[in-house]
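Engineer: Listed next: structures, encoded as C-alpha cells.
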Structure 1
Amino acid sequence: MDARIDLIIENLKEVYDPEIPVNIYDLGLIYNIDVDENNKAIVIMTLTAPGCPVADMLVEDTRQAALSVDGVEDAHVELTFEPPWDKSMMSEEARLELGFF
C-alpha cells in the first residue's frame, strides 16, 4: 500500500463528527482512499445520515486531512450514500466506545 494512504488514514483519525465522540475513520465513514499518478488523493466517504448538518465541514476536514500529507498535491472527496452507512461499518473500538456490542 502507498505510504501516503497510511498517513491520510492517520490524519482522518483526527477528524470527528461534532455529535459523535469517534473519529470518522473508525466510524466507518471512509469507503476508499487512493492516490493517483498525479499525486491527487481521492477519498470516497459517506455520512451517518444524508441530512447531516455538518456534511460540508466533514467533507472539507477530510480533504484537508489528505492534503496535509507530504506528496499529496491535490485532494478530492466524493460523498456517496451507496451503500448506506450502518453501525456494522464501525471498528470494534468505535462500537465499544459508543456502547454498541
Structure 2
Amino acid sequence: MPLAGREIFALHEDVAPPAEDEFAVEDLAACRVVTKEGRPVGLVRGVWDTGGTPLLVLDPDGGGNEIYIPLSRSICPVIDIEAKRIVIDPPDGLLDLNEI
C-alpha cells in the first residue's frame, strides 16, 4: 500500500459534499457558539484533534482564556454550518474549566 500512513490533500470543491448530518471540520471555523438557553459563548477559532473526541477551540465573547468544547453530539446537539451557529448543552462546570 504505497499511500498507507500518508496525508492526502484535496481541494474543498473536489470533495463530495457531506451528508445531511455531516460537515467538514474546516467549516466549523468562525461559527458562533451559544448555549441552548441562548447565552453567547464565543467564536470557533479551530478544532483540536486530540486523538479522541475533537475539541472546539473558542475565543470567548468578552475576552479571557480560550474555551475548549468537546465536539460530541450530546454537547453540540445543533451544528448549523449555513447559519455559522453551534448550539451547545454543556455539562455543569464545563464553561468554567479555564477560569482561574
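Engineer: Tell me which structure, out of 1, 2, gives 7.6 once mean count of other Cβ atoms within 10 Å over residues 14-21 is calculated. Display every interim value, and only then the final one.
Structural biologist: Numbers: 1: 13.8; 2: 7.6.
The value was obtained from structure 2.
Engineer: Then there's this: Given a value of 31 for relative contact order in percent (Cα under 8 Å, 6 or more apart), calculated from one of 1, 2, which structure does it belong to?
Structural biologist: Numbers: 1: 31; 2: 21.
Traced to structure 1.
Engineer: Comparing distance in nm of label points 7 Å out along Cα→Cβ at positions 46 and 78 across 1, 2, which is largest? Each step should come with its number before you reach the end.
Structural biologist: Numbers: 1: 1.5; 2: 2.9.
By distance in nm of label points 7 Å out along Cα→Cβ at positions 46 and 78, the leading structure of 1, 2 is 2.
Engineer: While we're here: A value of 0 was computed for helix-only ellipticity at 222 nm (-39500 (n - 2.57) for each DSSP H run of 4 or more, over all residues; to 500); which of 1, 2 is the source structure? Show your work: numbers first, answer last.
Structural biologist: Working: 1: -8500; 2: 0.
That value comes from structure 2.
Engineer: Still on this model: Identify the structure, out of 1, 2, from whose coordinates Cα extents along the principal axes in Å was calculated to give 49, 28, 23.
Structural biologist: On the way: 1: 40, 26, 23; 2: 49, 28, 23.
Only structure 2 yields this read-out.
Bear in mind these aren't lab numbers, they're just calculated from the coordinates by the rules spelled out. Being a predicted model, the structure only gives us computed values, none of them experimental. Cβ atoms are built from the backbone, for glycine too; each structure is taken alone.
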